[in-house]
Structures are given as C-alpha cells and as structure tokens.
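Structures are listed in the sections that come next.
Each reported figure results from applying straightforward, stated rules to the coordinates on display, with no laboratory input. Keep in mind that this is a model prediction, so the values were computed, not measured. Cβ atoms are built from the backbone, for glycine too; each structure is taken alone.
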Structure I
Amino acid sequence: MPPLWWRGKPAVTSSILSVRNPRSGKDGFMASMSRRNLLASLLILPAAWCGADDGASLFDGRSLDGWKAGEHHRSFRVEGGKIVASGPAAHLFYTGRVGTGTFKNFDLKAEVLARPGACSGIHFHTQFQSHGPLETGFKVQINNAYAGEGDDRDCRKTGSLYGIRNIYKALVKDDEWFNLRVQVRGKQVQVWLNEVQIVDYIEPDQPTDSTTPTIGRGALALECCGGSPPVYFRNLVANPLPDDLQTPSEQLPPVDDVYRQLLQMNQQGYPVVDYHVHLKGGLTLEQALASSRRLGIMYGIAVNGGLKFPITTDAGVENFLASMKGQPCFVGLQGEGREWVTLFSRDTIAKFDYIFTDCMTFSDDHGKRMRLWIPEEVGEIPDPEQFMELLVSRIVGILNHEPIDIHANPTFLPDAIAGDYDRLWTPERMQRVIEAAKANDVAIEINNRYRIPSAAFIQRAKNAGVKFSFGTNNGDPDLGRIEYALAMIKQCGLTWQDIFIPKPDGQKAAQRRSAG
C-alpha cells in the first residue's frame, strides 16, 4: 500500500528500466533491471526509493535490517509490513545506509497507528544507548489518551516536540492511521500531523539552559513505552537535506525571562494553553495558529454565545464547530449573560472542548441588567459593600447552576470601585467563591487582560485544590504571552498539577451538570 502522502502521484511507466543511485556521486546509473523485477520490487518494497525529492525508505517492510535495539530487542517486531512497538521500555535505532545512519537536516515521514492508551515517540538527533531513557536529542510524542488526574498524568499529545513545543489536545484518534512528518532545517524544527502544521520551533542563537536539547546531528529512533499497548509504524521515509541549510538571523527568537519561563513550563509538563482567545479585532485563525506555533502557547479559540452575540442557536454552534474542524487548537464557548443557558441544548454545547462564562453581566434584585465593563450601565454605586454582596451571590449562583468548566474574568470589579479591589475582596468573600468553584469542579481563570484575580485569591484557591486556567480575553490581534499568569505561577508556587486541562467526552460540565 503506498504511503498516504504519495497517493495521486503519477504511476511508474513501463519506460522505467533503471534507477539512479543517489549516493554514488557519479552520473552513471545502477545496473539495469527488467521491467518485471522492477515492478516486483516496487510491490514488495513500496517505499524503497522514491527519488531525490521524496526520500528513501528506512524500513524494507519485511525485517528490521538497518535497525538496532538498545535493549529488549523483542519489544520491536515486524508484522504485516509494519514495525510493532510493544513490550518492555526500549528504543530502536536506525543504523542503515540512508544518511549513513545519522541526520542533521532532514525531512522524515511516517504512518503511525496507536492502540487505545498507547504511547510512543520518534526521536531524532540522539545517540545510540544500550539501555535507559535517551539522554540526548529530541522526541516527537505519540500519545492520544486522556491522562486523567493525578501526579503521574502526562498531557502532552501526539505531535508534541516533547518538552519544547507541546500539544495538549489529541488531534488524531487511536486505532486510525495518521501521517506524522518532521522536518529539520538549520535551527528550525517543524512538525505536521495529517498534513497540518502543528509545531514551528526555531532554536535561539544562544542556549537557554543546560537542560534544553540543541539542534545538531544524530540518530533516529523509535520508542517503545514499557507496558504500553502496541504502536505500529509503516512507510518510514527520510530525505536527508543539505547540511549547510541556515535559518535567517532575523527569524531567531529573542530570549527574555518570559521566553525562558514558557520553555521551562513546557519542559515540566505544565499545560501551557491560553483558553480565552477570540477571533476579533482583525485577528484571523491563521494568525492565531502561527502565533501559537511561534510562542509555544497552545490556544483555545472561543466564540461568544448569547443574546445579541455571534452564536444564538444550536445551528449556529454546529456551523462554528464545522468551521473549526481539524484545526490544531481547542475550541470553546463563552456563555454571555445569564440567558445563554436557555439558548442551547446540552448535547450540542457538549461538543465544545470546554465552556466558560463570567459574572460581568447580570441583573440586580430590582431587575436592572448591567454589564460591569460599561460605566453607563452600572451607574453610581453608593454602597460598595452592598454591591459586593450582590456580586458574590451572583458569582456563586453561576458556579452552582451554569454548566461551565472555567470561570473567566474572576473577581472583576466595575471602574467605580475597582480602586478598592483589595479591601472589597475580603477573605470571606473570596472563600465563598472558591468553595463554590471547588464544589462544582470549575477552574478559575488567571486573566492577562485585567490582571485578575489577585495573588491572595489565587493562593487561597490553590490551597483549596481549585484548578486554574490561563486566559487573555483579547480585543485585538495582540495576544501577549500570558505574562500575568507566569508571574502568578512564580509568586503563588503553582505546579503543573494545579493547571486545568479539558475533560474528555462524557466528563465535561455540560454532560455532568444540568443547566438552569
């Protein structure tokens, strides 16, 4: 079976009677072969040699010739034209003739299938080891499973440049073949999943720290995770690229403290996701995804749903979700006003990866509806203490009754009283909100736009076991770099275990909680 990315290429014609030797360095040809032998070889070795542009096969479809296991060689075997990784933890290194077994710049393609719950990886720029975890090089992750909760969870999904540019959403399914492509050119590493680019990492000119791998040269290897269900590889094709490829200096990223902290968080397994990104103010999806790949921050693209907002019906939800299908990002719904819960069916909104809302729109006890960010609607606040009691009661009501995964823009105050934030948000008021969030398994957003909630609130919520999400809430194309969240992580000692990750189907708030 030809690789998926070759389908549709012109068929081999009967005029092909010989094959150029790409490694001979000469203008001559290899010995001619008969048409019958040529066609037979193409059937037996479907990717044996595909021309200089496509690359050469690393796997003959029948044996592990050109491969060497560091340990537990029985963890790798050939079945039905596929390499199977299953057994004790081990690595299988490519030692064949393509690239003389080591690669600097290259274009690698593979078809992969993972059984439910399986994990694996493709390593590059590494070195042969007889045992143990690989100490050098990079890994492209293969893992589609929901990691669950707890200290041992690993949320980095298939296609992640592991610990450097992580993907936190499963973009492919178990039990289905998918295409994985990795390309290294100079200081740039790019990864595609089913022909969609998901990683674009450019190494800085100077190393950021001693623990970050550096782009250089080395071997390719397949990983078998100990105890994992099987992972299958086929049509492994590599195209060595010229060693002298350079990345233009103007493309090298500036390195500052924010860059270093984001990289460190990716290394430590923090789910580095901004779940509060809107396509507004001229920001396009293409621009958002390019920014995500460049910064190493995955995005959740959220649409506003509510009265007089872009989405008001189930049909609108379905149309938006269809427009986002296959995109390498999370997709969320921001419920607007308190009416949003009456506009959509739970089955429909459960198709989002997550749902969030805030308490910036509500009605007081006299029926006056106000949007807190519009001073004219809020009016004067003659008694701030009374207003705060009303606000806290409305927040608690939202947390108790609306099917949300994240409470966004938390602790926001209107301009008229915002200057008294620390005094008005008393420990008792904070605790009421925190207890409701914890009881309903709702994460608290650390908001970059308004720089809320306060460190005091975050510390209390952390102590109570509440999860946190990161959110920009942009009004224009400038998404920033979640700087406020990074500062709070340091100040409040947040760990990766404290950070929210969307629940799988069947466990989302819209499925486990009733609206109303």
Structure II
Amino acid sequence: MSETMNQLVLRQLQQIVDDATDLCHVPLVLISLFDKESGYFHFRALGGISNPFIQTAIKAGELIAGRKLLTYQHTADVNAYVKKIVERQTLMITDIYSATENLLPRPAIEAAQFFLKIKQIASLPIVVNGQMAGMAGFISQKEITPQDLKLMNAFANEIRLLLENLLLASTLEQKVAERTRELQATLAAHERTESALKESEQRLRFLSRTAEQLLNLPAEADPFAYIVENIKQLAGEAIVGVAEYDPESQCLFARSIAGLGKYLQPVINLLGSDPSKMAYKGDEATRQMLLTGKLVEVEDGMTKLSVDIPPMVWNTIKNLINIGSVHAIGLTWQGKLLGDVLILLPRDAELKNAPVIEAFVKQAAVVLQRKKAEESLIAGREAFYNIVEKSPIGLLVLDQEKKVRFINAQGEKLLGRKREDFLGQLFVPPLADKHLPEIAIKLDNGSTGIGTLNIVETGWEGKQAELIAISDVTSRAQAETELNKKVKELEDFCKAIEGREIKMASLEKEIERLRKQAE
C-alpha cells in the first residue's frame, strides 16, 4: 500500500472517530488495528483531540508515560480483556485499570482518569472477511445505554467497511477512490438515518420550537434580535452579537447585541461608536472562514474580524469585560454570506451546545434569505406598480381562452370600464390585415377617440398569455386626417396651376405669330 493511500485511509479513519466522538457523546474514541506482518495491534486513530480539555488529559498522560499515545502497540494476549475482544466479544468495561494492564502505563491512566473521570469503556471487535482486524474503544464519562451501543456498533461497522475497502484496493488504488466514495455515501446515509440520535430531547425540542417560530416570524419582527436571543440561551453567560453582510461594501453591519449590560457605555467610549450599530470589515481570509458556516474560535478576536479595531483597544475591552475567547459562525445560504454571529465567552468558560448553535444558525440563515427574497419581491411589486400600473399606455393580459387576467389603470380609463368588469371576461381584439388593429376609446373630455392595439406573446402566472398595449392615437389620427386634407388641396391647386400654365404658353405662341404677320 502506497504512502498516499495510507494517509488517505488514516484521514478517513480519523474522520470516523471524530464523528463518533460527537454523535456518541463520549470524550474519546480509540482505534487499534492489527498488523499481520508484525502480529501486533497498533493504536492508529484517536477521536476527541479537538477538545482542548481532552488534549490536556492526553498530554498529561503522555508526559508521564514519556511517549505519544498513538505510538503504543500490543499483542493479542496482552491481558484477559484484550483476549476476549480478540475472540469477537463486545465488552462493557468498568474496571479501567485492569482493562489497561500491560497495555498502557498505570501512572498515565491515573492522570487521564483524573481529568476525564471515565465511567465505562465499550470495546468492540472489528472483523473483516472473518479475520480480526482491530478494536474500537469508546471511552465514556457516563454509563453506556443500549441506544449508545447501537450507534457505536454502527461506527464500528463503518470502520470495518473502510478496512474492507482497503483490502479490495490493495492492488489498485483506483478502487480505493471508488470505494471511498461509496463509504462517504454510506456515512451520509448513516448521518441522515441516525440524525435523531445526534441531540438530546431538550436540544431537539429547542430546534423544533425555533424552526417553527422562524418560519412563522411576523413580518414586523426583527429576525436578528430573535437570533441573538436564542443563541444567548444556548451559550449561557456570553456576549452575543449578529451582523448583516453587505456584498457591495464587503462590510458586516451590526444589527443586534446582547450581554454587554453595564459595560455598554465603557465599550462605546473605547470604540468611539455603539457596537450594535457599527460596521466591521475583515480581510478575505475572514470572509472565507465565515463562508464555511462552521462555528470556529477566532484566535485574534475582534482584531481578526475587523481591521478597524486596533489590537490595543481590543485588549483593553477584553480585560474590561473579562473576555476569554471569541467564537464566530457565518450565516450562509448556497455559498453566499448573509451575515455572522459572534459569541464572546468569559475567561475559563467553555462554549456550550456548539452543534445546536450550528444547526440553529443554519435555520436562521434560511429565514434571513427568505426575508431578503420577500423584500426583493416587495420591491419588484413596487417597481411593477410604478412601471405598469402607472403607464400612460393601457395594458391587458389575456389567457389562452381570451379572458382578461390583468388590466392597468390606463386600460380602465381608455376602455371606460372598471377593472372588475374586465377580469375573467372575454376580450377579443379586432383583426387587421396591414395596420395595427384599432378600437374606440374614451377620452378625458368624454368624447370617443381612436386607440391602436399592439399584441405580443407573453407569460402570466406560469402559463402562455397575450399582452395587449392600447395606445391613444386620436391626436395623431386627427393630424393625419388634416394632413391628408391639406395634401389633397395642394394637389388640386397644383393641377389648376398646371392647366393655366399650358394655356398661357399657347396664348404667347399665338401673340408671337400675329406679331410676325404684322411685320
């Protein structure tokens, strides 16, 4: 197996244990794989290390042991517990020290236990094609329920599938890529089918309640204040703010903030502006970070999120209100940044309910996008009214049955009837061979005028329709009639003059002839 393939498998294995840590609600998941060549089991993947607290516990144990956890290996008969697992038994272990005898140094286990307070370990065998391939250990701080064990078995099966794919692709790396896609599809299906297990009943109630409230949020309600209020409930003692992104200026405009309390005025004095009304502009890296839609800790705090806040000012604010860490997540929709949510935690505080916050922010982003769409629709309707309803040309829309579906104010005026008299009624425009069809219209003075009909194909409410434009050409027709009359008079005058000129020419010839005779 190539080094590239080995790295790929380890990355996939790490992704599985990371997912298992989150979904099984355990601080650690440890995977050891069997190597036929050496006859040893090797620790290969450790889930939960992204948690700073877990990192501390592991580092304490490694410091005492003098070596990294993932460098350990053991035989199949290292102790009685391992022997049972090798015999394909699933063990629920409560005696932590006996289970790790000859496996890990006792002082290292004591250090880890001091931090983690391990209650129980579920050890599951991983069997591929009838052969022992490895072990999966789920280290829990609570008693493991049958429902937990079911989910743990699902992850063990995913690891089995991964290793099975590796065997199938040992001679052809292309097969590894194909089976990896299949594995990813399996993981995606697993996540969908097991989504009910991701959160506790309380978290599910929260998401269900907020989803319904967001969908039914009144038009006059402030969605940004609603987002801040609910994230504040999840995050606890924290300062929560939400901003809206303007793509033109590439700035985030603060819309709502909660949790500053008595520190609001001192912060205003330091910033020179109300933080709930400020504009923040980060760099491109910050924008890309927010576009991921993931809740992340921002190491440089507000100086990373806004280039306009000097580090000295930010450090003063941090010390003033005891800020320990800053977390940010983008409000995104289909690859577009709509805004962001900031969570400022006190020193020594950990962010609570991070997965629920991410889920809630995704819900809120959908509603914000819908609100933007509704605002665009309202603007579009206003534009339609200004352009069409106030047009000086009468406009009608006929469906395929020649029934009126729409008529504007000018159309009512020119045809001399109310809109209600037209809608749903037949309107058959007159025919014309060469010129535009004409129709009698009503003028402002009550007299009858002439209107021309221009008919084009269009669509209305998703169906084929006809758009009829009625133009008042009364003045033009009258001018044309008057012009035609003048032209006729001019033609008659020219003909009369032409006759007179002929007679004068004949008379002049006769006079010339008589003159010559007289001479």
At a computed 11.5 (mean count of other Cβ atoms within 10 Å over residues 241-248), which of I, II: I
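If helix-only ellipticity at 222 nm (-39500 (n - 2.57) for each DSSP H run of 4 or more, over all residues; to 500) is calculated from each of I, II, which structure is the one that comes out at -15500?
II
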As an exercise: relative contact order in percent (Cα under 8 Å, 6 or more apart), calculated from one structure in I, II, equals 13. Which structure is it? I
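For structures I, II, calculate FRET efficiency 1/(1 + (r/R0)^6) of positions 89 and 209 (r between Cβ atoms, R0 = 41 Å, to 0.05) and state which one comes out highest.
I
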If semi-axes √(5λ) of the Cα gyration tensor in Å is computed and equals 51, 23, 21, the structure in I, II: I
Candidates I, II; distance in nm of label points 7 Å out along Cα→Cβ at positions 361 and 385 computed = 3.8; producing structure is II
